[in-house]
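Structures are listed in the sections that come next.
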Structure P
Amino acid sequence: MITKNRGGINMEFSQYLPIWNKLTREQQERVAGAIEFRKVSQGELIHSSSASCLGLVLVRAGQLRAYLLSEDGREITVGRLFAYDVSLLSASCVMPDLQFQIMIEAEKDTEFWSIPACLFRNLVDESLAVSNYARNLLSGNFTELMWLMEQIMWKSMDKRLAAFLLQEQQVEGSSVLNMTHERIANHMGTAREVVTRMLRYFRGEGMVELTRGSITILLPDKLRELAGE
């Protein structure tokens with residue numbers, strides 16, 4: 001369930017918005033009066049391609065996942081948001097020349113602020129600093145999408161999976177990853193059977209240990225060599 005609290009937590013959100021000090025006093029007051037603070041539980045969907053424009057998202061704590069959903073229900077992760085991250089993926093309507101059909105869910109219990117899209121769009125129109133900031137955010141998102149496309153097109157599945165496991169180890173700070181094969185497949189935009197087959201190969205090479213619902217990385221250096229890192 002999503003809870004809302006107008007104004008956030010004692011203006012703490014200003015520390016999470018890099019362009020706060022570039023806003024005029026009047027603009028700051030408008031943002032403070034409209035910003036919404038939300039708490040969502042793990043697994044909750046906070047934005048979908050069919051929903052109205054959510055706005056600019058500022059993550060206070062937790063972890064969000066942005067992904068694309070195909071017509072046949074296949075998912076692929078296109079970005080993840082952690083504390084202090086700011087995203088316009090849920091507010092593509094702010095920049096009408098660029099449209100993102102993005103789903104965003106909470107991978108962990110998460111707290112975040114959202115600046116309503118209509119307000120942020122007005123700020124973009126009023127302020128060159130805000131306009132440049134918005135375009136830089138979208139440029140960063142576009143670069144990440146292009147990198148993802150290159151990985152899918154030119155990198156073999158074993159290399160992609162090895163890199164993904166190493167990334168998850170860094171994110172979680174643990175060599176034990178509590179993830180199902182289906183969840184990994186959703187991140188990578190492939191079928192669960194493909195992930196299972198590849199993980200079994202990794203296990204046969206001594207790189208990982210597989211138990212129900214979890215994967216233990218045993219030889220990170222070997223995974224890193226496979227991933228080309």
Structure Q
Amino acid sequence: MRICIISDLHANLEALSALPRDYDELWVLGDLVNYGPDPAETVSFVRAHASTVVRGNHDHAVGWFGADFKCSPRFRAMAEAMGRYTSALLGDADKEFLRKLPASARSQVDGRRFFLCHATPSDPLYEYRTADSPRWVEEEQAGAGADVILVGHTHLPFTRVCGGRLVANPGSLGQSKAGDPRARYAVWEDGRLELRAYDYPVEITAGKILRLALPEEVKRDLVQVLRTGKAP
């Protein structure tokens with residue numbers, strides 16, 4: 001069983017289209033939409049191909065008609081401007097899909113028990129927790145019984161063993177903050193998790209953003225993140 005694990009797609013259709021398709025199942029750790037130019041196409045792809053999907057904070061905000069994204073101050077203007085754009089493009093069925101996504105999910109593969117969420121087991125939507133945080137060791141109650149905890153949200157890939165469990169973040173498929181523009185994902189196969197990255201046509205996505213009727217500062221910052229893989 002080969003499982004492809006992706007997170008933080010952020011409506012980046014070019015990155016999603018370039019994702020290798022050599023998997024048996026696709027798991028999505030939230031934030032299908034916002035920041036990127038193609039929310040409807042991204043939601044359609046996930047609805048058609050993913051077997052397990054959990055809700056991210058951007059999915060929640062768009063699905064619930066303007067709920068707070070709770071982004072960091074540097075990303076708030078980008079989130080709000082693109083949130084209005086995203087909401088205008090998505091139909092009622094897609095918004096309902098985002099709204100009804102579970103905040104967490106569990107699965108069992110090859111005798112291993114998985115807990116999936118967007119941020120952290122104790123705060124599935126919003127907590128921003130770094131890889132070296134001691135709090136990963138404390139996730140006994142929320143992630144009880146899991147051998148593997150899969151999270152996203154920070155856009156930074158990592159793996160770490162805490163209390164005998166593997167905690168992993170595949171990084172962001174659609175808006176890397178790992179220091180370069182490559183799309184990030186993870187693959188689980190034969191009892192092992194591997195972090196991976198690949199190139200995609202970033203400038204096509206950037207061009208779409210630059211053509212949007214949005215404040216110039218918002219477009220500039222979004223494109224800078226895509227091109228550099230760093231926060232502006």
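The numbers here are math on the coordinates, done by the rules we state, and not lab data. Since we're looking at a predicted model, the values are computed, not measured. Cβ atoms are built from the backbone, for glycine too; each structure is taken alone.
P, Q: which one has distance in nm of label points 7 Å out along Cα→Cβ at positions 73 and 217, as calculated, at 3.1?
Numbers: P: 3.1; Q: 1.3.
That value comes from structure P.
Related question: Match the computed value 0.98 of Rg/Rh (Cα atoms, Kirkwood Rh), for residues 81-136 alone to one of the structures P, Q, and report its label.
Details: P: 0.98; Q: 1.11.
Answer for the origin of the read-out: P.
I have -13000 for helix-only ellipticity at 222 nm (-39500 (n - 2.57) for each DSSP H run of 4 or more, over all residues; to 500), calculated from one of the structures P, Q. Which structure is it?
Values: P: -13000; Q: -9000.
Going through each structure in turn, the value belongs to P.
As an exercise: log10 I(q)/I(0) by the Debye sum over Cα atoms at q = 0.13, 0.26 Å⁻¹, for residues 129-168 alone, calculated from one structure in P, Q, equals -0.22, -0.92. Which structure is it? Don't skip to the answer; put the middle values down first.
Details: P: -0.40, -0.83; Q: -0.22, -0.92.
The read-out comes from structure Q.
For P(r) over Cα pairs in 10 Å bins from 0, in percent, the calculated result is 8, 37, 38, 15, 2, 0, so let me know which of P, Q that is.
On the way: P: 7, 30, 31, 20, 10, 2, 0; Q: 8, 37, 38, 15, 2, 0.
The structure behind it is Q.
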